[in-house]
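The next part holds the structures, each set out as structure tokens.
Read the figures in this text as sums done on the coordinates, not as results from a lab. These figures come from a predicted structure and were not determined experimentally. Cβ atoms are built from the backbone, for glycine too; each structure is taken alone.
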Structure P
Amino acid sequence: MLDLLSKTWWTDRAGDGWFTHLYSWSNVIEGCIWALFAVLVLRRYFKHRRSPIELLYALAFLTFGLTDFEESYSLTSWLVIAKGINRMALLWLRRYVLRHFYPQQKTY
């Protein structure tokens, strides 16, 4: 069981071909997009200050982006688990924040 949790599924190595570089750079771009969502949520929070839970929502976006930066270098079992937990938290926080504080918004 511990071997499975510490397993490395993929690592970016020089000379692995075009797919490896595409996969790596797409994760960097995706990480930047998630970080941008974190900035947008923070901006909205500082403008309206409806609930401190929005800070957790922004943090969830940021940490999800950070996992993509890590994934651009290597994909491990613990990273997949962390991304899954982060994704569930992100979806729950999104639903909570939009329902309770911004029912007119549907994006972030």
Structure Q
Amino acid sequence: MSDKQVAHMVFFTLADASEEAVATLVDACNKYLTDHEGTVYYSAGVRGSEFTREVNNQSYHVGLHVVFADKAAHDQYQSHERHLQFIAENKDNWAKVDIFDTYV
């Protein structure tokens, strides 16, 4: 399966969920997690509070969506200096992080 694209979806629940803290995390995603080799698609943004159906998860604040060309690109991203810097600078405000990696 390593030749298939990998969808890397990350949902951050913040300890400080103020508008400023949420915006700071989105900005950090855009600074550190964009333009990595092998990225097919990238986006980061806030949870849409108007999505309130019973099936909508309301527990997170920021969603990160990255699709990589293959597992090798995903694995390279995970150990890349910019990704590690993003974690180091932001993890103190993470109450919970849910990560979903899927072959697509």
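With Cα extents along the principal axes in Å derived from the coordinates and found to be 38, 32, 18, which of P, Q does the value describe? Display every interim value, and only then the final one.
Working: P: 49, 32, 19; Q: 38, 32, 18.
The structure behind it is Q.
Determine which structure produced the value 51 for relative contact order in percent (Cα under 8 Å, 6 or more apart), calculated from the coordinates; the candidates are P, Q. Don't jump to the answer; show the numbers that get you there.
On the way: P: 35; Q: 51.
Derived from Q, not from the others.
Of the structures labelled P, Q, one was used to calculate helix-only ellipticity at 222 nm (-39500 (n - 2.57) for each DSSP H run of 4 or more, over all residues; to 500), giving -25000. Name it. If you can, show how the numbers build up before the last one.
Working: P: -25000; Q: -9000.
Going through each structure in turn, the value belongs to P.
With distance in nm of label points 7 Å out along Cα→Cβ at positions 7 and 31 as the yardstick, tell me which of P, Q scores highest.
Working: P: 2.4; Q: 3.0.
Going through P, Q one by one, distance in nm of label points 7 Å out along Cα→Cβ at positions 7 and 31 is largest in Q.
Comparing structures P, Q by distance in nm of label points 7 Å out along Cα→Cβ at positions 23 and 95, which one has the largest value?
Details: P: 3.2; Q: 2.1.
The maximum falls on structure P.
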